[in-house]
Structure P
Amino acid sequence: MWDRRHFMSIYDLDGADVMHLLEYAVETKKKAVAGELPGLLAGKSMAMIFRKPSLRTRMSFEMAMVGAGGYAFYVSDEEIKLGRREAVCDVSRVVSRFVDIMMIRTFDQAEAEELAKFAGVPVINGLTDMYHPCQVMGDMMTVIEHKGRIEGLKVVFLGDGNNVANSWINAAAKIDFEFVLATVRGYEPDEAVLSRAKKDGAKVEIVYDPAEAVKDADVVYTDVWTSMGQEGEAEKRRNEMRPLQVNADLLRAARPDAIVMHCLPAHRGEEITDEVMDGPQSVVYDEAENRMHMQRAVILELLLK
């Protein structure tokens, strides 16, 4: 059962919590689009702590707060030097005195959890190298909007077993859908995350043949092959993951009404072609927008309970 103190990982929630957040996000999005979202966060403030820069994370969190009457401000790594200039526990205790909620986008999951441990306000994991929970919650929201449900569908992720893949595996441990990761040997997801999900009965499979993986898929999902901090491996990863490219030929193996997703930024011509990215099955930009709506739902849930 989610204690609603922080949002560090999808695995911290139970299935009912996940479905509640998804439904709440869809509801608040409709109100926001209709201009009917009240100032529920009036007078509330968020500190956004960034050790990794980002377009979507910064704008989606900031506008999630602003859209409900709150305020958010950016704290760069240069300003704070978290854990180097000042201990994480001290930063957490001090910032908690100034704001109502914090978000952190960083490298180490342990750093995000330490920030939460000493915080007097809720802390949201905006991304770590281990998990990207807000992204995958927004992704599932997008699937529900376009497919009517997430339960019972086949979601195929092609690429590195990265933080997004780990969060999809966590989601599959909570919600009844099939998750297939098509990857190449040496790029599998975190073994502890995978084993835990399988022990919980998740329908998760690792496949090394992309065409086999995509067969009858309802959702075809990809991500960059080289994440932030892995730039030195870029050429090696491009060469090894080339067979995983989401292109028109591969997409034909999926269901005719399959949707295509990418968490962005995209390296067009590498993990996905322009033809697919800009094609009729792509919901990539709806997915990007839904980060804001999903995160607003998480913020409201944490602050208003």
Structure Q
Amino acid sequence: MGELYDLIIAGAGPAGLTAAIYARRAELKVLLIEKNYISGGQIINTYEIDNYPGLPGLSGMDLATKMSEHVDKYETERLTAEIQRLDLAGDIKKIETDKGVFEAKSVILASGNSPSKLGVRGEEELTGMGVSYCATCDGAFFRNRTVAVVGGGDVAVEDAIFLARGCKKVYVIHRRNELRAAKTLQTALFACDNVEMVWDSVVTEISGKDNVEKVAVSNVKDNSTSELEVNGVFIAVGNVPNNLYVPGGRDKDALKEGELLLDAKGYVVAGEDCATNIPGVYAAGDIRSKALRQVSTAVADGANAVYAIEKYLVGA
């Protein structure tokens, strides 16, 4: 094995980047592992972040760049690699990647989450051919065309507002009769003349020969069905944790040594100090089981986790 790190951080979104800054300021020996070549996690796909204190209206990519540059200021050791397996039993944790095995006294899991899928016919087949999970990534391809956004939370409404600026028409399909998004976002959405709400409805099929042409919609109250002619479908119906390499289970009493406790949705259970059921292992950001997942809460997790790790390493 190579050198022993004080801390390995798995993931370079806002939580992981913040943890790296705090850890390096504490003069810990740190390795930051990220599978993508661009740091920032999901925020790099966010057109505008309007609720991060002090930086209203900043794009997600700009905020991610600033955070990443801050990390580099402290000459943080980075590795672009895919994590394949974690061995969290014992005092020394082992992280197996496609670039080798690395050891540390402590670990922060900050791998975030990914967009959920609808699971309807045509979704997989037409992904990349009109089905998208990132409006800011793909919205430019649909200028002056008609699209549908599926969902009713902040992300869905933000996507619809963004798309309305360039698209001919935007349908917003939501299974309830009111949105869950922040009121300020709802106000902005309803002010868009080219947005049409499709309430109490779910998508049952996405169809098209070579590209998306239609979505089949079912009303959950009266079971009526209809079809909307669209060129693209942007899906924003929540997220699932990036926990494929995380050893764990949902039954606390059945956990084996080195296994993490997960909640019903697969998120890692950890307190406000981000400590998990395994000493020396912490969960920060969107992979942690919590009520609110925002950039500000991810940043807070990164700071809290390192503060707890400093005490853990000295046996306090």
Structure R
Amino acid sequence: MNVELRHLRYFVAVAEELHFGRAAARLNISQPPLSQQIQILEQQVGARLLARTNRSVSLTAAGRQFLADSRQILSQVEEAAARAERLHLGESGELRLGFTSSAPFIKAVSDTLSQFRQRYGDVHIQTRETNTREQIAPLNDGTLDLGLMRNTILPESLAWQPILREPLLAMIHRDHPLAQQEAVSLAALAAEPFVFFDPHVGTGLYDDILGLMRRYGLSPVITQEVGEAMTIIGLVAAGLGVSILPASFRRVKLTEMRWVSILEPDAVSEMWLVWSRHHELSGPAAQFKALLLKAANRREEG
């Protein structure tokens, strides 16, 4: 059997019009080829579908059943095409997004997530909060579509684009003398008990900030090692030491702590959008990427 979709469309037109001439006009073809294709269809099906006389065309019992089935098949094909198109356009499906703990504090990211949710409400957003290093493997194997991470060394299999370059800020308890200054040096911070990430956590900020200090010949004495940025903020607010985090975290406001500028001009950090070079981006991922990069560009221009 070699029944094609065009055969079904031809048959439905004839069955609904019950007139070969009107059906041919509706299909924008001539009548003889239409009659020939219906005959071929009946041969393929192995049943007479239309009863023809010189004056009329009517459906046989087999034809009535075949009409119902043909309509259902054509409807399913149209629905399948529509679903595929919506997936391709990013209007449905799933977005698998990895991000570091600081990413939601970045306005371009939070605005893009909100805009994406409003525009593509049928897309399921699967978020995974994880540190920079832990995003690399799932991006490589395709279990994450996109990653938001701090600048770090990446394998050649991953592509990236910066979405934010922001200053690093000192975090100091409000009662500490350094908290009264408009800006502090890295040397002054390195001389204080330092609250920072555990080196085994794998955050990009660990290498980023300690690398900055090493460029100035500094090595802070880390007295508290923790796994999360919010824990660092809490411990500084409790007076257990000082620390450094990107300015995005300044949206966290605690009365016990001050955010203070750092004097060194290269005290900056970047947030990157990262994706695999070897996996084609899904429709939702491509749409999110475009929205985020547009939001990031607007921020730079502003």
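Things to note:
- Ranked by distance in nm of label points 7 Å out along Cα→Cβ at positions 96 and 128, structures P, Q, R are led by Q, which has the greatest value.
- Entry that produces -0.32, -0.73, -0.84, -1.14 once log10 I(q)/I(0) by the Debye sum over Cα atoms at q = 0.07, 0.11, 0.12, 0.15 Å⁻¹ is calculated, selected from P, Q, R: Q
- Each of P, Q, R could give log10 I(q)/I(0) by the Debye sum over Cα atoms at q = 0.19, 0.20, 0.27, 0.29 Å⁻¹, for residues 8-79 alone, but the derived value -0.71, -0.77, -1.19, -1.30 comes from Q.
Every number here is computed from the coordinates shown, using simple stated rules; none is lab data. What you see is a predicted model, and the numbers here were worked out from it, not measured in a lab. Cβ atoms are built from the backbone, for glycine too; each structure is taken alone.
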